[in-house]
Structure 1
Amino acid sequence: MSQRSLSERIPSQLKAVVGHSTRTFGRLTAASRILPGLLICGGQRCGTTSLYRALAQHPAILKPVFHKGVHYFDTGYDKGMAWYRGHFPTQAAARRIADHTGLAPIGFESSPYYLYHPLAAERFARDLPGVKVIVLVRDPVERAWSHHAHEVARGFEPIGDFEEAVAAEEARLHGKEERLRADPSLYDFDHQHHAYTARGRYADFLEPLAEQVGRDKVLVLDSGEFFSRPEDAFERVLRFLGLPWLGEFAFARHNARGRPSPMSAALREQLTEHFGPYDERLADWLGGVPSWRR
């Protein structure tokens, strides 16, 4: 039986119990656990799961023990650092890997909302000094369309038509970022799930991120290049982390999703024009014109 099929057969209530028990044990043993030195912070629907699974194959890169994305610095910050630390491998496990590989292991996690939550970068820059950050970007028009399909499929988006959802976005998000900044305890569903075009203005998020952690700690990858030439892109990631290519890696696309709602040619043209100035600013981060503008 495959791992996936086994997982599908485990009742959701049992998964919840196991997850709660694992996190409770993790919290109780937090002092003996590592903290991550790498965060994959986004963007949403840009290939973060695919990069996460590639990184997790490296023997010196340690993923969380239960969830790909912990979502501590965006929606779970009130749970405290012991809760967060409890999600990662033990120091003893890291030492065994160091002895075996001769490399200093790096813990990591992937929470794509970190790029967009207005307080997340400030939080992890303070709590994880020296942390490195990877951000993937893709054609923002396709990203928005994929994002909408994803939220509809998850039952998080009642507006099934993509064009209508784009039209509703400005009103849905009005004042939300300011309120999140003003009240750290606040959570906003629309801000997390319904920012389809806003999420593609990548430079608006990369610039404040770099101010917090330092531009040299931020690597921006064009997901089009990652999927077309994964070995070259992954080599860049390893150089960024100061790690050698060790072992064999399988690269695959994950979480691809169909588009139940069409996008008209007029809307595509409108969005492509809208993102033009943002893509020009993004070129400075990529070292060249984004793949979708060539």
Structure 2
Amino acid sequence: MSEKFHLVIVTGMSGAGKTVAIQSFEDLGYFTVDNMPPALLPKFLELMRHSQDNDKVAVVVDMRSRSFFAEIRQVLDEIESADDVDFKILFLDATDSELVARYKETRRSHPLAADGRVLDGIQLERELLAPLKNMSQNVIDTTELTPRNLRKEISDQFASLTNQPSFRVEVISFGFKYGLPLDADLVFDVRFLPNPYYQVELRNLTGLDEPVFNYVMEHEESESFYKHLLGLIEPILPGYQKEGKSVLTIAVGCTGGQHRSVAFAKRLADDLETGWTVNLSHRDKDRRKETVNRS
């Protein structure tokens, strides 16, 4: 764990975007908790201090009563006096009219409205949260922000060199005979290329083995297709990142997911790694072998 434990307390008006905010922090590599009661914060932080994996935490705290504010005030005083904690408060706000419109759109009732109007609940919450807003180091008005813009705003304010990148590429190979990957954004079919399966000496190897990789790539149509594939993907990645997407999953499939798709996925991942964070996986690489062993 680093010398400083980084804590962000996310709070603000109900309907101002706390759900989008906590998801954004998760994309930035923070350990996140939603709706944490203020009284539990000290114990929670004590547990997190002993964690070897998480030194960045974002917690959503909702204030629903004056007693809650008294609790959080005491907790913040304790945290502020700790030398090993670097903490910030992110307060999300929006105009009353915009909050009313959002509640009407979702047809939800305001948590403080009880049997009254939504606007009554909003105004009461604003009164309760005023002291906390004055204490906040970061205030974001989401009135004119789309969820994508809010994610970008949070990334701009809280991303650092120690954070995990807010955008990564997942490259996966698979076999069409076992079904499409459900989470794939882009799917490419390489079944039209020469199949190493019909070469006896290559049948039990995979696209990670050099003989298979070379066999797949040595054909003119393979090289031509790969150049077009890379030329298609590289220019569009910045657009996906700009759009606010945190993960782009690229799936490459062949018949069984053992030879051609594995070789292409590996080559694609290796080339994309020069400019992006890339994870490579092979869903069905050993599926045929496992099936044979079970029979």
Structure 3
Amino acid sequence: MDMHYIRRGAGKPLLLLHGLGGSWRSWQTILDDLAVERDVVAVDLPGFGETPPLAGPVTIATLADAVTAFLKDHDLLGIDAVGSSMGARLVLELARRGGVLGAVVSLDPGGFWQGWEKPVFYHSVALSTKLVRALQPVMPAITGSAVGRTALFAQFSHHPWKLAPHVALDEMRTFASAPSFDELLKNLVEGEEQQGASKGSILGPLVIGWGRQDYVCLPNQSKLALEKFPDARLYWFENCGHFPQWDQPAEATRLILAATGGQRFRDADIAQRAPAYAVAQPKVPKAAVVAGVAALVAGSVWLWARRKRR
């Protein structure tokens, strides 16, 4: 599979798989820090970034096949891997298959929604996508504002006003232009459920990281993830939304390097949290985040109810 990718650093190779609507740039907040110790390979998955779509259906299974083919072509089978969101589910699927990846870190994986969580996820993200596409002409101005970033990323980040404007703009550009976005979003909700792996079947280290304030993949979904992947170790990111590499970049880097480096580590050593009095106060009120998330949830519930009546 011919996929666009960037490669930086030296050392043992490390694969990075982005989430739905993202690209290799979704990792730019931690990529250079990882490259200090690792040979980082960050790809654009088929239908995202600069990689063309698959010829057939776009599902987790077909994306997993494409990644496997890419690794074979580049003599990278057995590579350590990190995935985010949809990419986090993808690395779990590849780990389950065996023989494809080495150590795995899965950050806030999708695919473990149940009941009402499915329509809320689908319609909130679909609603956000329509808004982002409509706002593309003025997106530089919106992402250049702390208030604008808060409105756009309230569902995805615990402190969206802190996101660097260029990171926010890059994500909104790829989010709006990905040709495989809509098909894959639908498949994530209506397609095949994520299969698990029996205890003892995954031989390499497997860590699932989850943000305590994740409003996309709710923290309670970690229970089902661990039931399906009992070999996994769960790590909690405090004061963190759906993307630890954005909200807690230094902590995410430490976790990735420790977990994929074969180190025995304590959660406290990875967290290294500053005392409460040393934490800077946010420039944007948390009420703005709550209001943004509430609006998305209300809109998604309304769309779901309307669809049910048809």
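So distance in nm of label points 7 Å out along Cα→Cβ at positions 107 and 211, computed for just one structure, reads 6.4; which one of 1, 2, 3 is that?
On the way: 1: 2.9; 2: 6.4; 3: 1.0.
Structure of origin is 2.
Once distance in nm of label points 7 Å out along Cα→Cβ at positions 83 and 139 is calculated for all of 1, 2, 3, which comes out largest? List each step's numbers first, then the result.
Numbers: 1: 4.0; 2: 3.4; 3: 2.5.
Largest value of distance in nm of label points 7 Å out along Cα→Cβ at positions 83 and 139: 1.
None of the figures in this text is laboratory data; all of them are computed from the coordinates on show. As the structure is a computational prediction, the values presented were derived from the model and not from experiment. Cβ atoms are built from the backbone, for glycine too; each structure is taken alone.
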